[in-house]
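Read the figures in this text as sums done on the coordinates, not as results from a lab. None of the values given here were measured: they were computed from a predicted structure. Cβ atoms are built from the backbone, for glycine too; each structure is taken alone.
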Structure P
Amino acid sequence: MIGVYVQETGRRVAPFDDPPGSLLIANRPLAQWRAEALAEAGLTPIEALEPPCLVIPDTLFASGEILRRFVAESAGRDAVLVLAESVFGRGTTPVQPHVTETEQGWRFEQIRFISGRDEAATDVVVDPEEHVHQLDLPEIFGGTTELGLPRHPVMTLHHWVHLVWANQAAISMTVRRTPLYQAIPRVLWAILRARSLDPWRIQGKLNQIGRGCDIHPTATVEASVLGDNVTVGPYARVWLSTLGDGARVLSGAEVEISSVGPKATVGQRTGLRLCVVYPEAFTSQVLMQACVVGRRTITVPGSYAIDLNFDRDVRVMLDGVLHSTGSRFLGSAFGHDCRIGTGLWLASGRSVPNGTWMVRHPEAVIQRIGSFEPGTPVVNVGGTLQPLEP
């Protein structure tokens, strides 16, 4: 078997200050995904770099098949992995250090095969085998856009925005890599149970639901994975998402294409879309899109993380430098143990450090009630309610 050396990058991903291996993708740490991919590829981890071997960074998220294919096509030569030109590549390569664009796609300098001979490295192009989905948006949001849904993703995680993208790629990879001999009987059984060919009714029968779950009869759960003891309240909806053990989705909430960690809570009438919520967090903003919420962090109603720029791509900070994400759509990341008070608006692409308590200025909160005649228009002046002067 070919050896694989996992190179430590020393990366700590802000705002969480977590090493890459502990980042959660569909409620599983990146290190676990990597171990499974290496086993699938037939690669044996080695403690020291001893050619011939594959070298990968500890930030890597990829399918085992794409690594196996890269090693096979390297054919014992020095080689560097190049992700083929693709919608998926265009959407996920921004903000990735050591990734350069070429005519064929994107060259991942840290993913390489070392032969032990002194020779120039060959570019080996690998195809993510994506399905391109056309998404129709209002013209004000840019009109029709393309989504690349890969069967075999490859990307590195250096920034919290990569965590958002990796969770989406994990859903695509899991669905598209399901063997036909498993997928066809499962869909047929779902059709029989749904007694309908309506796609939404069928998706409602394609869930994986753990033990002890409490799902209200008026709730809707579709094409999702629920751990043990999950609660889904009245009129809530969960679609194409992963909910960890003990997670709670309260009444009227909506969770779409998101990952909610164990014992986390999605508050009443809260909307989560394309979000990653860590264990024990409590989210209750009216709408959060493309956001990451750290462990034990609380966000309350009345605050909002802006997720769209009309005039330019969202930029984020990495290693002291602003980088374009290549997208106008992105929320923000809240570190672990944060408290986000009401009445706060956060610009897109922001990173809130661990332990931050965000509150409104006391003068913006009415604390004292002045004297005024009934029916008099009153305003807040420095924290005191006073009559409005003409």
Structure Q
Amino acid sequence: MFKAPLSYLPGPTAVPDSILKARTGPVLDEQALYKEVTEAIQLILNTKSSVHVLAGEGMLALDSVSCSLIEPGDNVLIISNGVFGVLVLDLVSKYTKSHTIFQCDPTCGVSAQALEEFIVAQKQQGIFFKLATLVHCDTPSGVLNDIAALVPVLSRHSILSVVDMVASSFGVPITIDSCGIDVALMGSQKALSCPSGLSMLAISDKAWNTMQSRRTPIPSYYCNLLLFRNAPATFPYTISSHDLLGLREALHLLMEEGLEHVYRRHVRVAEAVRYAVHMSGLTLYLSGDYSPTITAFHVPQGTTSEAILQTMLAEYGIRFSGSLGSLDKKVMRIGHMGFNSNVQVTLYVLKCLTRTLKSHGVCLKGDLGEHFFERYYSS
């Protein structure tokens, strides 16, 4: 079922053989393939927003959205309760110096009421935001924000919403249209279990109209989303056809399994993983608002994240993950998303993690794998 070295990262995940094989197939009509893939994504996400695929991983999508929507002097609200929320600032600041960070508790989801109060207070000071960025699942911590509650707050204040769904899409049910998301960002290497290299965007008519009514030209070619408006009839560069073949196969696997089953599988595996972490005596990083795609726990006393990663790879052939930014060396992450959201694979990884931690002198209450197995088959 899986081969060493096994990538059990919160992206890039292990890639199923059928996806790898699909990427080697012939391409007879690139435009037809592009159209088929984008229409399949629309169907899965149940959205009327136009969907486009970019030849680059998720940060290209975010940079393209920032470049295409933001003009000098625009006020941008950055909603942050994690590492990636703050990293957005680096991109946004390239296009405007007028930005405000709404910094929230990183151990739980953003409060819709607190966001409402913050925006009202800013308006009273004469600050009106053109758009806001929000991360659905912040990958370094695994916190899941309630976009169904947060995005309507932005809409009520006529603020365009740009939602990073790279670590949640296709593993968590998302209702783009009913939430009112203006731009949704996705990636190929997370719950879709494709190799990294593609990003996807769902763009509303409101967002397109905002791009078209700019006062200033979009300061890029590669990041100019208006060039994609009529894709695939017109496409600004060579279509990544073999990457699209892999993406098409990944979407086919999702639909073949059934979306409801996919989402239930992620929830069931995630709940069992958190149970195993807790019962073994390790400490979860979050206090709540857990994502079904990632679980983060504190590095236990007596060892280091580097030592754990080295042993997992050298002894068991597993690429495991620490974290990023302010959580680097403090937190470990279990990436149960996509192909990795699988009881057999996860059980193997947790059994190996147990042996690894014990070899470094960590005192555990039982076996992570056994706790996981117990919970999974009792739910």
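In table form, for the structure just shown:
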{"item": "For -5000 (helix-only ellipticity at 222 nm (-39500 (n - 2.57) for each DSSP H run of 4 or more, over all residues; to 500), calculated) the corresponding structure among P, Q", "result": "P"}
{"item": "If relative contact order in percent (Cα under 8 Å, 6 or more apart) is computed and equals 24, the structure in P, Q", "result": "Q"}
{"item": "Answer label among P, Q for the case where semi-axes √(5λ) of the Cα gyration tensor in Å, for residues 24-79 alone, calculated from the coordinates, equals 29, 15, 10", "result": "Q"}
{"item": "Test item: semi-axes √(5λ) of the Cα gyration tensor in Å, for residues 216-351 alone calculated as 36, 21, 16, pick one of P, Q", "result": "Q"}
{"item": "Structure (P, Q) behind the derived value 3.8 of distance in nm of label points 7 Å out along Cα→Cβ at positions 152 and 256", "result": "Q"}
{"item": "Mean projected area of the Cα convex hull in nm², for residues 104-191 alone derived as 9.8 - corresponding label from P, Q", "result": "P"}
{"item": "Test item: percent of Cα pairs over 41 Å apart calculated as 21, pick one of P, Q", "result": "P"}
